[in-house]
Structure P
Amino acid sequence: MQIKLAGIKRQLDYSPNHIENDSLILMKTAEHLISLGAVVSIYNEKDIGKIDIPESMIFSMAQGERATQELLKYEEDGRQIINSPSSVKNCYRVNMTSLLPQSGVAFPKSIRVKTKDTNSVTFDEFGSRKIWVKLGDVHAVHREDVTLVYSDAEMFITLREFERRGITDAILQTHLDGDVVKFYAVRDTELFHWYYLNGINHTKFDINKLREMAKGSAEILGLFIYGGDAVIAKDGSISIIDINDWPSFAPIREQASKQIAKLIFNKAEKYEYGLCNETKIRFSQD
């Protein structure tokens, strides 16, 4: 039985500064899937729910609320989607900033606020000289969606700007000093790649610990294809500060796309095998 797959491109609005890279990783993955024997059809995120997608197995980079809700309906109907739309919603900051700390992941103090309620939280609650004001739902679309502020006044101004743009929820988050490292990984494979995003101190740290923390965070959120950021403190301790569903994998695109394709193909085979078995059981009962 030939495996038929649908690939969904991310909407351009959700690929700030990575439009080409996001498209390339998806298309490279599709190429490798075709070489493995799959038939692949590519769709755009903006078309989900507007056109028919007949394939039962889907690999998706969609992030927007509307598309994610439509994909949740597909999933409820029995289709298999990687990454699952529920895991994509888990990566929205309003969800991730509670899910990870609740599960014991080292994560900076984060408070969810309504952008219209600028008097609910002050700097004193963070015990820090600077904090981040971050968009509450999907990852940053504009540079201003993640803003470092140094006073209550700056924080309030940023929240008001969010409100003017129609953003209802924001996350206030403690700034952590240290080296920021970026990582990419694919579950059920050996792929794990990291590099310094702003290696100021190049503090020594346990790379295996970072790998395990990243993997654990992805499992909590339900992701198979993921990346993220962590801060390495001066004492070598590690804190996760962000997890992304299906990043661009730009530094290791060729290597990553092969591993992603293998993951998707293996899951598609198991999915199709399960459907075949269900059909056989149904016919035998009839």
Structure Q
Amino acid sequence: MSFLENLHDRVLVCDGAMGSMLYDRGVFVNQSFEALNLSRPELVVEVHQAYVDAGADVIETNTFGANSPKLAGFGLADRFAEINVAGVRLARQAAGAAGYVAGAIGPLGVTVGEGGATSVEAAEAHFAEQAAALLEGGIDLLVLETFGTVGELAAAIRAVRRLTALPVVAQMATGEDGRSFDSVTPEQFALTLSANGATMVGVNCGAGPAATLETVERMAEVTDVPLSAQPNAGEPKEVEGRRLVLSSPEFLASYARRYVAAGVGLVGGCCGTTPTHIARIKQAVLGLPAPRPASA
């Protein structure tokens, strides 16, 4: 059964954080996590498998930052396609035939558009390049996530749509007020992203579970496309000089049910979430009906 067909029938659960899980396993933040697809593939599979064992239906590839501009900063531009294809292979190894593999694409890390370091046209070319490599690997859908500005995410959607009809999940990172980092309201960006070709629109990362709920509720008021939510494990807080996220798996799971009630069909986690968070979310939404028909 395809991702969209399954979405008609039940709530689907995505995985949680990859970067923080790798960090917890001793990977330093000053290296390319995506390069581990080649140098330490067993570690990447270990994280993917932990999420599969927790009940995740959708496993995202370890390719969030595997675009040309970011990889060039690590001297890895010549291994661009190899890193992305390997990312799909490792996710598929863990997900198996029953799970869905989502090609993860994040922002370029530079300002896009008028006055920015990169033009919209150049950005679209970078996104198309990465999407083509992920498609070569054999993904089931694409997740475009943690975009702070609507213009860059819209450019990524357009680039992908020129290559494939596969489902595209488009997720903004927002502040406490629900606005994108370029001050676009949830109502506005929900309509803009769907108009540019997103199959599903939603929120990830951002300000934590409560703010995510308010944002998806506002999105649901203006659009009929399926919604997604992958919050952080709470807003980071300073505790004795450390920045920690303090939402327990049970706390996040309680919000998962509220997301579904608001219209969310795909729920998972972002920074600070672990397989334990995902297992609790799975338990919380198990048996809940799909909140709305999925549009193709």
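Laboratory data are not the source of any read-out in this text; all were calculated from the coordinates shown. Nothing here was measured: the structure is a model prediction, and the numbers come from that model. Cβ atoms are built from the backbone, for glycine too; each structure is taken alone.
Using the calculated result 1.06 for Rg/Rh (Cα atoms, Kirkwood Rh), for residues 125-212 alone, pick out the matching structure from P, Q. Can you show the working numbers first?
Details: P: 1.06; Q: 0.98.
Among P, Q, the structure yielding 1.06 for Rg/Rh (Cα atoms, Kirkwood Rh), for residues 125-212 alone is P.
Work out which structure the value 13.9, 49 belongs to, where Rg and Dmax of the Cα atoms in Å, for residues 165-252 alone was derived from one of P, Q. Before the final figure, lay out the partial values.
Numbers: P: 13.7, 43; Q: 13.9, 49.
Of the options listed, only Q reproduces it.
Check the numbers for distance in nm of label points 7 Å out along Cα→Cβ at positions 37 and 109 across P, Q and tell me which is largest.
Numbers: P: 5.6; Q: 1.5.
Evaluating distance in nm of label points 7 Å out along Cα→Cβ at positions 37 and 109 on every structure, the highest lands on P.
Taking Kirkwood radius over Cα pairs in Å as the criterion, which structure among P, Q has the greatest value? Can you show the working numbers first?
Numbers: P: 20.2; Q: 18.6.
Max of Kirkwood radius over Cα pairs in Å: P.
Matching task: 28, 16, 15 is the computed value of semi-axes √(5λ) of the Cα gyration tensor in Å, for residues 5-116 alone. Pick the structure from P, Q. Show your work: numbers first, answer last.
Working: P: 28, 16, 15; Q: 25, 18, 13.
This figure was derived from P.
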